[in-house]
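In structure tokens below, several structures.
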Structure 1
Amino acid sequence: MKAFGFSSNDTQAQLIDQPTPQANGRDLLIEIDAVSANPVDTKVKAGIRGNLAAAKIVGWDATGTVVGLGDQVALFKLGDKVFYAGDITRPGCYATHQLVDERIVGYAPKTLTSTEAAVMPLTSITAWESLFARLRISRENDESKNILIIGGAGGVGSIAIQLAKKVARLNVITTASRSESEQWCYKMGADHVINHHSEMILQYRTLGLSDPDYILCLNNTDHHFTAMAELIAPQGMICSIDGTQTKQNLDCLKSKSVGFVWEFMFTRSMFKTSDMIEQHHLLNTIAQLLDEGEITSTLTEVIGPLNIDNIELAHKQLLSGTTIGKLALTAIE
């Protein structure tokens, strides 16, 4: 198999030739059709210390075909088309082949291209778990409740808006900082868009809405913490996916009986939790929603095949902080 990996945090990807692994246990061997680039790819690269003897393969979003089965596989068969985000503790998908535990793999949507599907798993799992597991939002269509999504035009925000609107039937208020990202948020289904680079509290209150019952913070938790604590409704819930650099005083949430929770979509695979298979079910639900047209792919650009130059281009775009939706790359040629 061929793959692209990083041996240090300040060099470009390098091409790796190595034996194709064999599937054992509950692992699937997947031949990769397309992948998506995510901020986690650049963060893992940045976290490399020194020079690695074996280059680290990153990438956690892919579609492909099952070409090998472990002896305990029960959910898939050879030839199945699948999509998945994978396990951050294992080699990633910047490769021709990858081993992935079947419990975190879903059947690929039938109506989407491989690139349209490849951009969906990581962000869909993150958004779904944030909304329905961490924030504990009901799927009983409560249109009386408001959710504020901070950072709506990125990968997670793009699908979180759709799920909050189409599945939970919430009133969705999101944030964007440019006219093109504002229009994208409306396209995804947002009811209102405000600018997180301006006075967010004032802008929200100007809408004349009740304070948000839920807040999902998708970037810069430190910067937005004070505003979130002020805006959140009594007995509301705040969820963030972005770690803090500053120690925040959670006591400011006490008088409102507000909960603050984290979402990290790799938790189940990292700790081999007893409910790992929930991500298999979740991805199948996402595929069904996509095939039924309830939600749409968040793909905005196909950069080209996986190679050194295109990986560099994708990472540079992600690091610019201006990416709308998701980026995809096709298989190694």
Structure 2
Amino acid sequence: MNKDQLARIAQAMVAPGKGILAADESSATIKKRFEAIGVESTPETRRDYRELLFRASGAMQRHISGVILYDETIRQLAADGTPLVKLIEQTGAIPGIKVDTGAKPLPGFPGETITEGLDGLGARLKEYYSLGARFAKWRAVIDIGDAIPTRAAIDANAQALARYAAHCQAADIVPIVEPEVLMDGGHALQRCYEVSEAVLRAVFAELHAMRVLLEGIVLKPNMVVPGMKAPKQATPDEVAAASVRLFKNCVPVAVPGIAFLSGGQSDVTATANLDAIARSGPLPWAVTFSYGRALQAAPQKAWSGKPGNVGAAQAAFSHRARMNGLAALGEWSETLEKAAA
């Protein structure tokens, strides 16, 4: 393990005003998103779409610190034969890779899941490193419902996250540790806080047990928000107050940064909430974004599979990247959002 390299890359991933583009949708997920815009999902269309993002050089250089890739994408070549990984590196961003194989039903625990992918992970990480990946991602999924989550599901997912993180660091790859408490359902903000607290305490206990170098990880958690079906939604200030309180209680200061997931929030809501959190400083860690749909929904719609729309799609992507870059600094405003749009 090269501790200095891990710490250096983790710091670069949470550089001020930059965030992580999650472009690691599985083939099944991107197929659904392409169907919504009338595009057939093929290796070529997936390549063309992701290439247009990576070639939005201004946005990539100024606002994107890293890109999470899918297994197919890290191996693909651009239309001109350049590896997509090289396009990312040329902008100064760091290539990363999703390594889990998805959340599967946890036997004996209806409604709960365990994320799989530990088998053969060491060998896969070695190959991904040779392909250019310098960080990885593993997502644990915790749902809130009647009598769930259980302690067993929380602990099983925390243990898997910690084992994954240890494998990554042994391969000189920075692990993004992503324990996501879902915002589905009608639970209140306080219920999200309580579950998120239990999850984070379990995760950091397991990371410690597995001797994971905290200076060489990036945490990718949910914000503390009510469920989408909750009768009372929260303002950005309420989300920020609860989120900052949670992380100050649970996240060691050795962690370089927190890159929030959007978790189903609308584009602008995810930006506004991040901005409110960033304004809550001084904080002991860098705070930024690691968004997928909240960065990509607008460019996907603008592109719609038409070569003539590439410029419009890149402009839409650049706008969202810039707004979130400003939010990560606590410098976003609705006025800027509307003026830039």
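Only the coordinates and a few stated rules stand behind these numbers; no lab work does. The structure displayed is predicted, hence computed values, not measured ones. Cβ atoms are built from the backbone, for glycine too; each structure is taken alone.
Once distance in nm of label points 7 Å out along Cα→Cβ at positions 254 and 302 is computed for every structure in 1, 2, the highest value turns out to be that of 1.
To which of 1, 2 does the computed value -7500 (helix-only ellipticity at 222 nm (-39500 (n - 2.57) for each DSSP H run of 4 or more, over all residues; to 500)) belong?
Values: 1: -7500; 2: -15000.
Value -7500 for helix-only ellipticity at 222 nm (-39500 (n - 2.57) for each DSSP H run of 4 or more, over all residues; to 500) corresponds to 1 out of 1, 2.
For the set 1, 2, ranking by distance in nm of label points 7 Å out along Cα→Cβ at positions 150 and 310 places 2 highest.
Upon calculation of mean count of other Cβ atoms within 10 Å over residues 126-133 from the atomic coordinates, which of the structures 1, 2 produces 16.8? Label of the originating structure: 2.
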